[in-house]
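S.K.: In structure tokens below, several structures.
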Structure P
Amino acid sequence: MNGGFVWRDAGRVVVLREDGVAEAPRLLDEHGFAGFELLTTPRALAGAPELEAAARAVHAVPAGQVPEAAAGLLDRASASQLVALGGGRVIDTAKAVASVSGARVAAVPTTLSGAEITGIHRLPAGAESRVREMVRPALAIADPAAMTGLAEPALLASAMNALAHGADSLYTPFANPTSEMAALRGAELIAAALDQERGERDRTTLAAGSLLCAYAIDSAAFGMHHVICQTLVRICGTPHAETNAAILPLTLAFMQPRVPDGLAPLCEALAADPDEIESRTRQLGGDPAGLGDLGGDRSRLSQALDSMLLRPELAFTPEPPTRDDLAQLVESAW
């Protein structure tokens, strides 16, 4: 994919451009984000001095999960315009704060998390009753260099997280022609970029694929894959992107015989035979590490399995898995 684009969609603007971070202050001003406060991390801030200089205030998002991070920022990030610079956790924290404060959110992503596109996020701990509505960023400034600047193992995990957004959206009851087109084109772009050597990789193609897959899951919701991954992250403590990378080959192999017609276009987009979808996804992800190598707490696995069964989104999966199915899949990934 050559160049970038400006995508205007139902009150939200997505700008994909190679100098997005450097141009972010001007773009923010053009789209009504003057006087913004910035939520970020030291790693992300180091690459964006222009944003730091333009911000009315800068708030460091603490380590930990989104509900606790957002709760700690509710009384500090008080502007009506919030800008999130960072990965999915940072962007989701800004969205969570805004769900209570009513602020508008802009996102400048530094990974392929897709959080800059979706209205999916957790809520501030202890403030659930004060939530006004779920928040989708009104402006996303997608700079391919910033989104793909992680070291190779982390970048591949982030790309698998992005691919999972598109894949998991294809078989829900809410899948529609637009979400399907976005998911399949996004998957095709991600696979095309990852098939290139890192030094020759088209970063704009990879970033665009991530955006499209995020659009797909925002439109069509998710099923088994994200139920498993989100629960493992929250209960067993595995890292988000790496968990998606470890689980995705297995969930696709599990779903392929259940919805062969639904996943056939995905196999085509990934240049994989249907019976090779697991190995092809592993290859794209750089043969991801197992959950045990990611520091997961195996002693909490039974609790995680019970929690997965309670998630309503599990019913969005055709022929929903049983507890034994889930246990076998997670054990295979451990």
Structure Q
Amino acid sequence: MLLLALESSCDETAVAILRGEPGQPVEILSSEIASQIELHRQYGGVVPEVASRNHSLHLRPLVEQALQHAGVSIHDIDAFAATSGPGLASSLLIGATAAKAMAAAAGKPFLAINHLEGHLLSPFVATGVVPPHLALIVSGGHTLLLDVVGPGRYVKLGGTRDDAAGEAFDKVAKMLGLPYPGGPEIEKTAAGGDKQAFAFPRSMMREPGFDFSFSGLKTAVLYTLSERNPETGSARPEELADLCASFQEAVIEVLVTKTIRAAKHAGRNIIALSGGVSLNKTLRAAFETACKKHDLTLATATPGLCTDNAAMIAFAALLRAFEGHASPLDADIDPNLSLVAAGNAG
């Protein structure tokens, strides 16, 4: 099956074409991304109107580029897919409408895909098979722990009660005067710092369950800045690396500890790590160490599949298409789309 997918949930316009068959490794024929990071950096975050306008500008040329790189015609495509949520409504509409239009014109199936499911399944694109496992999705907008029985069968074990881990990275980076996006900047700055320099809190570590909270950690950084430099409340240059390293370590320790605990609770021996924050090398190293210690297997997506991309959406769509699923052309987007209700299998 040849499947073309679009991803436009936030500020990345992405198109991918995949070829695959059930139970076999998937071939990514093309994966194109038009990034808007530089456009939004001047605002310190994503501006929805700017994002949707640029999706409209980039989408058609990107589709043509993807077809050219894949060496196929749009008439060869067997199914079309797009992210239907969660995300920015004005951005989601661009990709979903375009994919529906192509499906209708070609008389081929359309599949509406959950953005989080794309992240969730991304570590298994190389094999094409999704085994039972414990998954941690950690990104700018989401921090989720899920017991994965198989494709489309998910049980939510925990999530964030306030800021997502990636959101906390961005907000703390802004406090520290680092540019947007903050996660990579904190990681880079932390490389030269002492992770024990500041004793930042590890929230909800002793509470039952598998939920996260990072707002208290963010507040602790703010108070520390006010105490260390009361005149401006900004970071002293000589302490910046230590602040970044200590903050990053607090986030990582919570993520790793809770995920290992959840895997044992669910009886899973595979942990899958996905989402944009999973690109953080220190986080990956901590998970590798912890998994080795507890005799668990760690599955991670390749770097190109960690941040927002259409290849992960195409893979999720392929798995659904193999089972004969399709979405109606009047299916609406849902900016607040949930992957699974708490405590229930999907």
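S.K.: The value -15000 for helix-only ellipticity at 222 nm (-39500 (n - 2.57) for each DSSP H run of 4 or more, over all residues; to 500) was derived from one model only; which of P, Q is it?
M.R.: Values: P: -15000; Q: -13000.
It was calculated from structure P.
S.K.: Ranked by relative contact order in percent (Cα under 8 Å, 6 or more apart), which of P, Q sits at the highest value?
M.R.: If we compare relative contact order in percent (Cα under 8 Å, 6 or more apart) over P, Q, the biggest value is for Q.
Rule-based calculations on the coordinates, nothing more; no lab input. These numbers come from a predicted model, not from an experiment.
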